[in-house]
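Colleague: Some structures are shown below for you to check.
Nothing in this text is a laboratory measurement; each read-out follows from the coordinates by a stated rule. These numbers were taken from a predicted model, which means no experiment stands behind them. Cβ atoms are built from the backbone, for glycine too; each structure is taken alone.
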Structure P
Amino acid sequence: MGFGRRATWLEGRYANVDGIPFRMPVITRSSPSLFAAFSVDARAAQAMLPGQELQICRVWERALLIVAVVNYIDTTIGRYVEYCIGLMCTHGRRPAPRALPLVLQRAFGTGVYIYDLPVSSEISAKGGLGIWGMPKRQANLDFVVTDTTVSSQYDLDGQLVARIDIPRPRPIFPTAMRGAGYGSFRGLLTKSYIALKGRTGLSLRPSAASLLLGDHPRANPLKTLDIEPRPLATGFIPRLEGLLDDHIETWFLTADAPPPLAANNMRDVVDLSLSQDWLAPPDRQASDAMLRIYSPDQHVGRVPRPAFSPRSIKAHAE
């Protein structure tokens with residue numbers, strides 16, 4: 001697994017970027033991971049993409065929302081959870097043919113535009129945003145594996161942003177793939193690459209899976225996507241092997257009129273520390289209650305939810 005001769009040459013070498021020490025290449029060998037793909041409205045998804053350089057990847061008339069969480073347990077910057085929320089897209093001035101970019105990924109620059117990428121530790125946020133230009137922020141995260149389910153919750157500023165629950169299938173499918181992630185940082189479009197390998201348990205259209213969006217403002221754009229509550233597919237990899245390429249590409253993000261200052265800039269990086277400490281776990285008592293009292297369409301914001309107060313939601317949990 002890897003990126004050819006470059007990754008082989010890097011084996012056993014070291015780097016230090018912004019005070020973050022790396023043993024090269026940047027890899028994980030045994031980290032559990034979950035993923036889920038949801039059908040969403042293509043026009044609403046296109047409106048979430050930055051600049052004019054990315055085009056939403058259409059599968060027939062709809063687009064794909066990807067939720068992927070990795071519980072990194074063996075990195076050179078310590079243990080942390082990474083919670084990815086993104087949209088399948090292509091890179092180019094014009095929309096690509098439907099479905100074909102999923103097969104011919106290199107030809108169309110197919111990848112995931114990462115809308116949000118919270119992590120457990122501040123050192124991971126500093127490296128992910130400052131080096132790779134990915135929208136990392138420290139948040140309250142967990143990764144819970146039981147005999148029947150795999151789940152991860154993302155809280156920020158004391159509010160739920162998102163929770164994903166999937167069934168835990170038996171890992172029987174050998175998987176090896178390369179992927180690309182796009183981010184927006186400093187007014188630039190960034191692209192990084194990852195190679196993944198592991199034995200995957202896959203479920204198609206699982207009725208037991210659920211995505212729950214919370215009331216934090218970070219979740220509001222996702223509620224405009226007309227998310228189909230039942231995912232197209234979910235998967236669990238108990239021991240993921242991953243290699244993050246040290247090669248990053250960047251382009252200017254353009255607009256028809258002078259754009260405002262980018263939301264994420266260097267000022268968001270310089271004061272971050274090298275701490276590997278985690279914040280408190282997310283509040284699962286409240287999200288458990290929300291899963292019970294709301295319908296699947298209300299879980300993803302497809303249908304407005306009743307205006308329960310946080311206190312009344314917790315009363316349902318007791």
Structure Q
Amino acid sequence: MSYSLYLWHWPVFSLVDYKFYFASPMFRVVLKVLIAGMATVATFFIIEGPSRTFLNHPGRHKLAFVFFGCSLVTLVPLGIAVRKSNYVNAETSDVASGGLIFNRAAKNGSMVLMGDSNGSMYGKMTKELAEDLDLKLNVISVAAGDPLPDSSGKPHSLWTDSLAVVKRERPDFLVLVCNWKDKLKNDEDRLAIAVKELKKVAGVIILITQPPELPKLASREKIREGSHPPFIEEFQERAARLESERFLKSLETENVIVMDIEPLFVGDRGGVRFADEDGRQLYQDFSHLSSLGANLIKADLVNTLMQHKLMLRARIDRS
């Protein structure tokens with residue numbers, strides 16, 4: 001039975017801490033012990049014991065291996081599918097062929113999501129949005145990738161492949177999201193160069209600003225040790241983020257839109273909104289939003305798309 005307990009304790013302990021991060025240590029310990037203990041006893045007597053008795057019979061050894069193989073064939077693809085459905089992110093090798101493509105037969109236009117991990121954190125939301133609005137979607141955002149050109153003129157493959165996709169798709173909307181604070185730290189001109197090239201072939205470019213960054217005190221470990229909101233973004237991080245946002249806004253034109261999402265993630269006392277009213281976390285880590293956090297910008301993005309869809313239609317009609 002100790003092995004069943006070994007298998008259960010880690011997911012139970014992790015999920016209890018994730019869900020009840022503001023609860024007292026005693027409450028969490030008692031809950032962990034109760035859930036892990038009940039799960040251990042149940043699986044030992046209902047699954048493990050009967051299975052061992054049945055499969056250890058000499059005539060059923062082959063069946064045991066077949067069962068093990070079928071479990072792997074079923075559970076590994078299922079795990080991969082669950083991950084891909086909840087984190088829509090292209091690999092570098094996917095981009096040249098168009099990235100991840102959804103809703104191919106859409107009739108209301110097209111959209112491309114381009115960027116790094118800050119772009120991919122909106123992947124699931126934009127996929128759902130594309131389905132709602134009947135838009136074709138190409139996701140070419142790559143976690144840990146750098147989709148912007150070098151201002152020195154030296155091209156790199158992710159930029160050239162991304163630009164080639166946008167030229168080929170000529171999307172009505174291009175949503176471009178990066179960790180602007182880091183990407184523009186030493187070379188702001190690279191974004192200006194990218195926008196200049198991209199707006200030649202995209203109907204509307206939407207640049208989404210970064211959410212405020214959580215301080216180190218906002219980790220679940222620190223919260224369990226007694227840290228509580230409001231969590232204030234560190235001064236240097238905030239200053240660097242706002243400086244990059246000022247540059248983004250300087251690029252705004254008729255078909256280059258900057259969505260400033262900071263108001264959605266700053267509370268009344270100036271603290272970063274760590275969780276919603278029901279205690280559900282809006283951040284995946286210190287700088288990336290959870291799927292719940294990403295969904296907070298969905299309504300504003302839909303309004304932006306619909307408003308500029310009408311402008312694009314009027315421009316096409318005039319031409």
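Colleague: The value 14 for relative contact order in percent (Cα under 8 Å, 6 or more apart) was derived from one model only; which of P, Q is it?
Modeller: Q
Colleague: A further question on this structure: Determine which structure produced the value -15500 for helix-only ellipticity at 222 nm (-39500 (n - 2.57) for each DSSP H run of 4 or more, over all residues; to 500), calculated from the coordinates; the candidates are P, Q. Before the final figure, lay out each step's value.
Modeller: Details: P: -4000; Q: -15500.
Derived from the structure labelled Q.
Colleague: A value of 0.90 was derived for FRET efficiency 1/(1 + (r/R0)^6) of positions 128 and 216 (r between Cβ atoms, R0 = 30 Å, to 0.05); which structure in P, Q was it taken from?
Modeller: Details: P: 0.90; Q: 0.40.
The read-out comes from structure P.
Colleague: Quick check for you: by Kirkwood radius over Cα pairs in Å, which of P, Q is greatest? Numbers along the way, then the final one.
Modeller: Details: P: 20.1; Q: 22.5.
Biggest value here belongs to Q.
Colleague: With distance in nm of label points 7 Å out along Cα→Cβ at positions 64 and 296 derived from the coordinates and found to be 2.0, which of P, Q does the value describe?
Modeller: Values: P: 2.0; Q: 5.2.
The structure behind it is P.
Colleague: Compare mean count of other Cβ atoms within 10 Å over residues 24-31 across structures P, Q and report the one with the greatest value.
Modeller: On the way: P: 18.5; Q: 12.1.
Sorting by mean count of other Cβ atoms within 10 Å over residues 24-31 in descending order puts P first.
Colleague: Right, another one. Where does the value 28, 24, 15 come from, among P, Q, when semi-axes √(5λ) of the Cα gyration tensor in Å, for residues 72-239 alone is the thing being computed? Don't jump to the answer; show the numbers that get you there.
Modeller: On the way: P: 23, 22, 18; Q: 28, 24, 15.
The value was obtained from structure Q.
Colleague: Figure out for me which of the structures P, Q the number 0.25 belongs to, where FRET efficiency 1/(1 + (r/R0)^6) of positions 48 and 208 (r between Cβ atoms, R0 = 41 Å, to 0.05) was derived from the coordinates.
Modeller: Working: P: 0.90; Q: 0.25.
Structure of origin is Q.
Colleague: Suppose volume of the Cα convex hull per residue in Å³, for residues 176-247 alone works out to 102; of P, Q, which structure was it derived from?
Modeller: Numbers: P: 146; Q: 102.
Of the structures listed, the value fits Q.
Colleague: Have a look at P, Q and say which one yields 1.7 for distance in nm of label points 7 Å out along Cα→Cβ at positions 40 and 96, as calculated.
Modeller: The read-out was computed on structure P.
Colleague: Continuing with the same structure: For structures P, Q, calculate Kirkwood radius over Cα pairs in Å, for residues 104-167 alone and state which one comes out highest.
Modeller: Working: P: 13.6; Q: 12.5.
Top value of Kirkwood radius over Cα pairs in Å, for residues 104-167 alone goes to structure P.
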